[in-house]
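Here, each number is a calculation from the coordinates, and none is a lab measurement. If you're wondering where the values come from, they're calculated on a predicted model, not measured in any experiment. Cβ atoms are built from the backbone, for glycine too; each structure is taken alone.
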Structure 1
Amino acid sequence: MFHNKRKTYVRIFLVTLLVAVWSTCFYVVGLTSEPITLTIWRPPFHTDPAAEDAFMTKLNNKFEKENPGVKVELVMVPWDELMPKYAAAVESKTTPDISIGGATHCMALVPSGMVLPATDLIREIGEDDFYTTLLPYIQWKGETWLIPQIHSARILYYNKKHFLEAGLDPNKPPTNWDELVEDAKKLTRAGRYGFGALYSRDYLPSQHLLMFMVQAGGGMREGETVIIDSKENAVGLQFYADLYLKHKVVAPGAVAATEMMCVEDFASGRTSMGIFDQGWAGAWRDQLPQERFSEFGYAPLPEGPNGGKASFGCNDGGWIWTTCKHVDIAKEWLKFWLRDDNMQEWIEMTSYMSPLKHQNEKWMSMYKEQPWRIAATAMFPYLMRWGYPGGGHPADGIIETSFIFSDMLQEVVVKKRPVDEVLTEYQKKFEELYSSYK
């Protein structure tokens, strides 16, 4: 009888041990017996919402299949609603597990104390595999705060048919500012303007103004020191303004137009050249008649004085909030996005490129068939963003969303104020913004 009781106790012990081991195994791989919901907020990145929705559904279904017990809940948020939604969520502590968005969005939120550092995850993925032009703008106070998911550059788009009509060689787009002005003048004629640019309160003119300043040898910050009021920035601001005021190669409505209007002007043939993100090439490839799309040419951006090169780059990506209850699973999802099979499908659909060097090198044979990617690759060593050359800072998010660079353009182009006077005034505004975070 004692022998039977001992066998019963042994069975009970073994069953208990197996249950404990089984539960532990589930915990180790990021699973529990209770369903886990991973909530992600994300804005649209692709110009074809249906294609992007299908891709994201497929991606998250795959993640759920590989991680039984995990449910991904994706919430799409329009770009212009992101910051208000973040602010409300921070205030109420109802943030999601992961957010995907702009690097400056993430950096602006870091002082709230509700963004988890991503430094260890960057190292786990392979810090050396990320482009060195990406990381400085997502680093602050010794930490990296975001995992880049998208890599792209602004490039020069031009209409080869228009070049031929103007007596220009379609295989020789402008390579410097002087050539850009000269070609734009020849391309400007009744009903058409040589260059598409904006001077309104919008993201595109803000980005382009900083880009022209950097091409002229200027920038925003050196460390914590604001350098807005510099002779180099004055050259960049004056050049951008003169395309409209002096050279008359930009449409009169550019002072009030939107980014989409500028994009549509080039796509429809109302402008002959423009600076846009490489991603637009993929959108136009899928949406425009082949005859029209075949007219487009692509080139690295023209150099500024003394050979200055710069392109406003995209390093948008994802970050984890401190309210996330399953950080390990959130990290797995961010790594999952960057996996070769998923990233390849994404870049084939969107014409973006990977933030990881080894993937772009692996797929270079595919890129060579798409000249816009070649033009973008040539600009990768010269990518810059808000804060250049000083790296990331929370105030850069305020600078981007407040259109302070567009305001400088408006002061010169619309109000006809002297460039030097405007830069001196705005130097003080930038200093006040940055000093508020010290």
Structure 2
Amino acid sequence: MSETTFPQFRLLPGPGICYAVEGPKRLIEWRPRSDGWWRTDVVAREYPEQLLIRDLLACEEGRYTTCTEEEVVLQVARGKVAGDGILPGMQPGVARCEPTADVDLSGLHTFGVPARAEFAVEVRTDGEVRAALQWAAECALPVLVLGGGSNVLFHRDVEGLVVLNRIGGTAVLADDGDRVEVAVGAGEPWHGFVVQATEAGWGGVENLALIPGSVGAAPMQNIGAYGAEVREVIAWVEAIDRRDGALQRFTPEECAFGYRESLFKQAGRDRYVIVRVGFHLRRSVEVRTGYGDIARELAGVEAPRPGDVAAAVIRIRRSKLPDPAVLGNAGSFFKNPVLSPVAFAPLQAAHPEVPHWPAADGTVKVAAGWLIEQAGWKGHDRGTHGVHDRQALVLVHRGGATGADIWQLASDIRASVRERFGVDLEPEVNQIGLSAAAPQNSAQGK
């Protein structure tokens, strides 16, 4: 971590105002009042707020004094706190990191292949995230952050520290009777949040029901299903910078969302730890029922609500996809390839029936599952692992396979699809510990 680390704590003598500088553009202020404290959570996007933070960090002209987190916690604990509520994961308190050595990871990811962590620790607050990062830095160890483990394949044991993100909780920040802004801890199960939202009558995430994994993984992957993507309802994402512990709030534009992509999966992959996500949801949302399977499930339902759509999606997914708790898998192993018009033309000419979806920019998204099935891989069985018999996009682990075994199968599928259709399939699942020598496009038989 860098020399300047966050948070830093300051006191303004006289008025007795306490400050926690969470990052160059993030500040918590506790202003004393007769019956306790007024708490203000500042996201410094304007110059005056940014100038205040700079002055606090510099202790400008001796106006502010440096203090410790313990001193601020004890001071604030003496009175009632009103004002801005505490977001999930921002609970005050001095955090420490006490990792466990040699941790079995096989039950902590949905593929269930064998893997162990040199060290692992659960974190439930921003402070615990920072303490874990600091501990790893002091020990010169790499860090891997793991949420629900629903989109990873381990190829070997993990050296360093595995940080298990367990930041939970939800908080309604604004509600005008229609629009709702809600903050959710990154460690919350995604489907649990969808259920909570639809039961409250909040629309916007219903098409994404039953997707495994955590809330923090949703913006990282820009999860999507049945005509919807999570980026459409994300208000902001908050993450801690591994370099200095700074807390940063990202707008949707700053997240650089793409098809199953984001800043946090690309340029910021090894830099930021997502700690919570803000969503804009609506009670008056116009639900999306045009997707074929959903339309059939809701036939005869007049004026369906978000809960109706979520229930339909759950039924569809359960009828087509294996439950990771029963049969190891990570959902769709491959992305749907996005082709240029030039690349799509010969494919369509040779296979007019190929399922595809034109985009506004002229590119065409092609159904990877169809390509895999037409290449003869649906239901393929290698004993310990194989391809699901109802959804060719899903590779399954029946027990006894390694990550290398499953990757070999994926590589064989990629080679087969490329040979038959001239299309490259890109894995959607994150590969952990994949060596450069591992097969990429093997030509081995099925």
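Thinking of 1, 2, which structure, once Cα extents along the principal axes in Å is computed, gives back 106, 51, 33?
1
Which structure, out of 1, 2, was relative contact order in percent (Cα under 8 Å, 6 or more apart) derived from, given a value of 13?
Attributed to the structure labelled 2.
Suppose you compute helix-only ellipticity at 222 nm (-39500 (n - 2.57) for each DSSP H run of 4 or more, over all residues; to 500) for every structure in 1, 2: which one lands on -7000?
Numbers: 1: -14500; 2: -7000.
Derived from the structure labelled 2.
Here distance in nm of label points 7 Å out along Cα→Cβ at positions 128 and 160 has been calculated and equals 4.0, so which of 1, 2 was it run on? Mind dumping the intermediate values first?
Numbers: 1: 4.0; 2: 2.1.
Here the read-out was taken from 1.
So P(r) over Cα pairs in 5 Å bins from 0, in percent, for residues 88-255 alone, computed for just one structure, reads 1, 7, 12, 14, 14, 13, 11, 10, 8, 6, 3, 0, 0; which one of 1, 2 is that?
1
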